[in-house]
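In the part that follows, the structures are each spelled out as structure tokens.
All of the numbers you see were taken from the coordinates with simple rules; none came from a lab. Being a predicted model, the structure only gives us computed values, none of them experimental. Cβ atoms are built from the backbone, for glycine too; each structure is taken alone.
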Structure P
Amino acid sequence: MLLSVNRHNFREEVLESSQLVFVNFWVNWSEECKQMKMLMKKLDSELEQGCKIVEVDWEKDHKLAEKYRVFGTPSLLVFSDGELVGQYSGTLNVNEFFEETNAWLSTNSKQEMMEN
């Protein structure tokens, strides 16, 4: 099950996370959002540790959406060490998404190894 975040816990769960964080903005009436949510659940079960996926109900948290310029759904934001490093709008191509995710994870792992 994906963790729901909002403006009250966004800082703790996303910005202060040491993991790569995928933030899925969605609405419950959209077929594209339902497909994206299914994809996010699948990714959550298949991705390595070192990243997490959370979701934001776009209709319930407009202020958070506006802050990150999310004006439509589905939208996916990618954060690394509290910084926005990627943003997608619309339905994702699964293969391309996995390739980019693995590249981000590799980059994060290399940086962690260099810091230790």
Structure Q
Amino acid sequence: MKDLRILKTRNAPDIVPTVPPITVGYTPVGVELLIDSRKSKYLNPGDTYTWHNLEAGYLHTLAIQNGDKVERDLALVNKGSGALKPKYSIPFSWWCEENKGMVQNSDGSWQWRDHETDED
């Protein structure tokens, strides 16, 4: 295993990676890449769930750190949470049986389409 490389990605406000503490015999391994989801202009102020959430806390934060190099659909942040600010009009936890009006486009991105007709 001499060629094994380990990259440990950690979201600064996420408390889960601190458990178990080193004092009980846990030994951290690998090189740590520290990110901070609190710096995202797209997210609501976070909480313990959001900071540990894979989509909102980690994948979104990694994507925006790399600017235009990583094209990650913003709608994926709210797939299982409500972390996006309301101004982006993406339903809270839309990944369910009916997807709450979210439709996947041919390019793989997700878009909210109001399927109900408005009555005057």
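Computing helix-only ellipticity at 222 nm (-39500 (n - 2.57) for each DSSP H run of 4 or more, over all residues; to 500) gives -12500 for which of P, Q?
P
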- Check the numbers for FRET efficiency 1/(1 + (r/R0)^6) of positions 23 and 71 (r between Cβ atoms, R0 = 30 Å, to 0.05) across P, Q and tell me which is largest. P
- Name the one structure among P, Q that relative contact order in percent (Cα under 8 Å, 6 or more apart) of 34 was derived from. P
- Among the shown structures P, Q, from which was the value 0.55 of FRET efficiency 1/(1 + (r/R0)^6) of positions 15 and 39 (r between Cβ atoms, R0 = 25 Å, to 0.05) calculated? P
- Task: Supply the structure label, taken from P, Q, corresponding to log10 I(q)/I(0) by the Debye sum over Cα atoms at q = 0.12, 0.17, 0.21 Å⁻¹ with the calculated value -0.55, -0.92, -1.18.
- Result: Q
